[in-house]
Structure 1
Amino acid sequence: MPETGAAEQGDGALVLFSGGQDSATCLAWALHRFPHVETLGFDYGQRHRVELDRRAALWQGLSALDPVWAGRLGPDHTLPLAALGEISDTALTRDSAIALAKDGLPNTFVPGRNLIFLTFAAALAYRRGLRHVVGGMCETDYSGYPDCRDDTIKALQVALNLGMERRFVLHTPLMWIDKAQTWALAESLGGRALVDLVVEESHTCYLGERGTRHDWGYGCGACPACVLRAKGFSRYLAARAE
């Protein structure tokens, strides 16, 4: 995934690309819409760091699916954010059991994560000459994370545009759809080939388990992320069979 010079396309997009199902679908969504698309991943000491290792195969697989997408797909970037992991005491950054915290939120919630991700993404988009920033945040089928809410994203867009004197647009194509609809969106964008690519190459499991292959992909099968993905895939297949 080579990095070249800055994009000349003012309407280009930067996609937050973690290596998971949602971000892979968002990348396909962006490639369908924008003339130039770059990707950005973050290494913050996440327990499921294996997701970063899946990004290259997904990136290459998406490029191979469609020659138009291949022509639009630009450089990939990875930023180290070890400080976020160091100040976070969560089940995503520590070897601890996944449970509900006293405030009612899952202890997989990493405070400030999406706010930091989108701020760094906007700063990179500023330098790269990209106007659109795409993220996989969703408040339909989610764990209650407050930084995934539509109101949060809209408020941050206002703050970023004021603070950088730009007119960034933060896109969240999954905001109002559930996991079954996310699978269906992937199929509508890239056919069964894209669904198969997401199943085989993406990673969602919070524990970083990559040994067990299920019909929906790899994972422990028991953590909240695996359960959500599995149930969504089952509903997607059922809807497809109707």
Structure 2
Amino acid sequence: MQFRRILLKISGEALMGDGAYGISPDMITFVALEIKKIQEQGAQVGLVIGAGNIFRGVAGAAGGMNRAAADNMGMLATVLNALAMQDGLEQIGVACRVMSAITMRNVCEPYVRLQAIEHLEKGRVVIFAAGTGNPYFTTDTGGVLRALEIEADVMMKATRVDGVYDRDPEKDSNAVRFDRLTYTKVLQNELRVMDAAGISLARDNNLPVLVFNMKQEGNIVRAAAGEDVGTLITA
């Protein structure tokens, strides 16, 4: 593995599989098996999962809800996804801990940075749930924050496309994919990699961000090995 410690960011929508809503057991198993492969090759894995398959705070706010209340609901939805992924990992023999930024001791551990690092060093996958614990921040920003806190070598953002494009490749067949980008280029061109707060935080702390397609089997392993499977964003 090129990267010793990895923060893997997965969207909630990815867990839907072919469904229109909720959690697909088949997709949970697929992701769990991919994570197991890189862990068996020596990588330490932290995981952040979004909540778009259950509830998205921005959408709730757009529908008239108070933004803080909607974001709190979204953060709780990430805990549901985290627990589902924990079960999927443990069913294939991978030790896993869920750590939540919102305290709920009956179902998961409270997030403590040094405890998270200890779990990683003992070979456990750590799933960071409930975002940053604060409204107005996305799980992308939460992923960058946790990556920095655990001193990850890279944040790998798993998507349904094979990198960052100048336009939406699902809508425009002439869209061009970038092999490499700078943080500044992403911000200046308003490329939809993640929100500006997240990419700015990565830039200010020189955290590499790799965007790749997670739906292709073996891509997580190839990405962790440093192969050219997506778009790498650096200084």
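Here are some notes:
- Among 1, 2, which structure scores highest (criterion: mean count of other Cβ atoms within 10 Å over residues 160-167): 2
- Test item: Kirkwood radius over Cα pairs in Å, for residues 136-199 alone calculated as 13.3, pick one of 1, 2: 1
- Once FRET efficiency 1/(1 + (r/R0)^6) of positions 40 and 184 (r between Cβ atoms, R0 = 30 Å, to 0.05) is evaluated on every structure in 1, 2, the highest one turns out to be 1.
- When distance in nm of label points 7 Å out along Cα→Cβ at positions 56 and 152 is computed for each of 1, 2, the largest belongs to: 1
- For -15000 (helix-only ellipticity at 222 nm (-39500 (n - 2.57) for each DSSP H run of 4 or more, over all residues; to 500), calculated) the corresponding structure among 1, 2: 1
Readers should treat all values here as calculations from the given coordinates under stated rules, not as data from a laboratory. Here the structure is a predicted model, which means the values were calculated and not measured. Cβ atoms are built from the backbone, for glycine too; each structure is taken alone.
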